[in-house]
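Listed next: structures, encoded as structure tokens.
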Structure I
Amino acid sequence: MRLLAYATLLVAMTLTACGGGRSANQPAGSDDLNLTQVGPATIAAGTTATFTVLIVNTGRNEATNLVITETLTAGYTATVTCVASFGALCPAALGPNMTLPSLASTRSLTLTYQVAVPAANRGNLVHQVQVGSDVDTDASDNASTVTAVLFDGRNGLYKAYAANGRVYDLTIDFDALIYTMTVNGAPVQKAFAAGAGEYIVAGTQRLRTATDLVIGNHDFGTGLLPYIAARRFGTTLVDGVFNLATRNVAADGSATTRPGTARISGNVLSVCQTDTSVQVTQNCPVVLTSYMLSVAGDVYTGVDTSSGAVITFQLARSGASIILLSALTAADGTQQLRVGLQESAGLAWGTLFGPTNTGDWVTMVLDAANVSYAVLGATTNDQAGLQRISNSGPFAMMVGKRFSDSADIFVLQTVPLAIVVGAFDDTASGTFQVAVP
């Protein structure tokens, strides 16, 4: 819409500059076609680029037998749409080569070319459009070329929510293979290299991506810890039901983990979290913690209606999924990370990869046939059978006992993320694993 408005403005500017439809070197009784183009200087690979072309007859006479030709970098094709001004017609057939019987004086066409750019493509994309007619006294303004530079669409600034209960700025450049994590105000830059479906930083330090997400592990000062980094966030209140993974880290570095559930309804966030069981919010065995919500930009703030405690969080978007992310200082003085994955009919299953709080990078297998979980890394090797928590849900969270120590673990999943946490009251407490396909 903004490009179309700009194109309309160009019509008026062109006509004004030409003295109401006639250029300085244009003889009376002739036509003069003017073509201008608006397009991006850079394009994120994996997206669709839009080029908007405006053709105006600034001459006194009707232009006849117009030929409009598009030239595009080899390997690309464009989808064309046309909007004609009052009194004009669009070409009968739209494409890279178009013809039009006539275009009256002061009339215009706005052509929109949309070009899909594959995610793997790099280099330049050159888009040229030119127009000709039977009689055109000034051919100097009959063509326009836009050259756009392609870059990795995953590049940019992310918010990294770490397992230490803190949030950091992550800037990542997949073209230069460099990322910068800002820790305590100091930027830490690291290089990485492409591996098999992921990126290797060093040792067991890795990166892996999903739509608008980066997961990885980074040394924030106490050894490698997992993080979930997002860059696309909601800005309005939205209803949703979530399964929660919570990790609290004390000053001495010891950590505890708890599963739970949450619900956003209207402007209220309700949380059900106990140390003994997991229940959907409507069946919570204790009084729900309820927060009255407000949103400023992409940050949500909730105030506990009974205690006055405050929670802040963001709602990250990855495809159609919404992920609740919160990192703050809890009431007990610990640093708390909360990740909420949307409830669904069940786990998506499959093989995933990602970091764990041990500093390891693991392969996680969620096996639908055997209803089981298995994880394998340099220092991590465990598995568990899984079962429903209850017949009333939650269903996208399952529980199992690790073979190594019979400790309870909880597996949460909504595409693309899977998260594993340990129960609060046994040897798995503090376990935090994140994985994507």
Structure II
Amino acid sequence: MISYNRVINSGSFFPLVMWLSSRLLILLAMLIIAPLLPTPSNGSAATFSWDIFSAWDSNFYEKIATSSYSISSFELFAFFPLFPLFSRLVMNIGLPFKVAAVLVNNLAFLAALIILYLWIEQYYSKSVARWSTAVLAWCPYSIFGTVIYTEGLFLLCTTAALKAFDKKQHTLAAFWGALSTATRLPGIALMPAFLFISWKERRGIRAYIASLTVGLGIVLYSLYCQIQFGDALAFIHAQKAWRGDSSGFAWEGWGKMLMEITIGFTNLKYGYIQEIWHPLLFCLIIVSGYLLYHFRFQIGLVSFRYSFYFLWLVLWLLTGDELFKILLIFGGLYLIWLYRSQIPLVIVVYGLCSYALILNTGITASVERYAYGIVSLSVALGLFLSRHSRWGYMSVGFFAILIITFSIRFAQKLWIG
């Protein structure tokens, strides 16, 4: 008979609980709450069906899985083939695309959580492993690990590749790295990370070969595009068609976002202060936060934490998702740099390379979703929260609120990232 304590202490139990509890909350919001709400003017009515998991990019993956790539649908080439290929394989047992794709993404996401937990537990402790896993599972953008998107598969491939390379399992690292670049273009950030570690640690020729093999996913996809359609860079050209010729740091986009946070969307739209309440409340919250921090010892740390958390909720209600987006991007980058000497070097370099990639696309759309897919961020935040657990519980509570709102919005076909 299997011991209860043995099950609880197994490396897969905690990730499974985090995955199951967060996914159940998402399903509750999408399938139960969303259909009861009024249909938004710029969205669609939520229904209790598999269609609830499909929106935006999901439609393109369905076209690829059911009809393959076509020169008449050039925009499809921006979406890499591994996720629709795995979905197609599952469809061969008789399941429709939406069911197959949801299964692939969710199971891959669960596997990514388990691999991350086992890796971080070996490197640090159960506490750090649990917080890193909890962050990855409960971050509101983890909804993309449940709906028909590639986040679950991408996190599985990149996490497995990083773990294998860290443990000098170069063949496995090459395998998972190649799968990463066959899933999404940002997987290429693994290559400079592996090459740098190979040089830094003088690992030898096998490590360099494994590092270069990471690009095999892109190479094979490029070869397919050349043979079938005569354009080896079709995926690059298709992505340019989506976002134009923009490149570099999106100064204008980030500046606009900061202005929306500080003075409000309406005031920014008209070019002058038409509504005084937004900037006034923003300044009041910032000043209150500073005073709380300055007198934290006089009022007591417990009162300080709860008061600060309340101010954060009010600030989020005032400013919207842009505040969380900026915090996720630049706060996450700061955390990775802050803990650069305390987490595995390959995680640090991969995180910095990934951030460099997404911050130099010239746009701000979807960058928060891509940042969530950088597993380095979850490790750094997990390390921080393991030392400040009370902030961790508050953070997960806030994440739960966002998960519900994001799930409802996705179910209503409203943009979330």
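Quick notes on this structure:
- Per Kirkwood radius over Cα pairs in Å, the highest-valued of structures I, II: I
- Among candidates I, II, the computation of FRET efficiency 1/(1 + (r/R0)^6) of positions 302 and 358 (r between Cβ atoms, R0 = 35 Å, to 0.05) that gave 0.65 used structure I.
- Structure (I, II) behind the derived value 47, 38, 26 of Cα extents along the principal axes in Å, for residues 70-221 alone: II
- Identity of the structure behind 23 (criterion: relative contact order in percent (Cα under 8 Å, 6 or more apart), calculated), options I, II: II
- Of the structures I, II, the one that -1000 was derived from, the read-out being helix-only ellipticity at 222 nm (-39500 (n - 2.57) for each DSSP H run of 4 or more, over all residues; to 500): I
Bear in mind these aren't lab numbers, they're just calculated from the coordinates by the rules spelled out. Note that this is a predicted model, so its numbers are computed, not measured. Cβ atoms are built from the backbone, for glycine too; each structure is taken alone.
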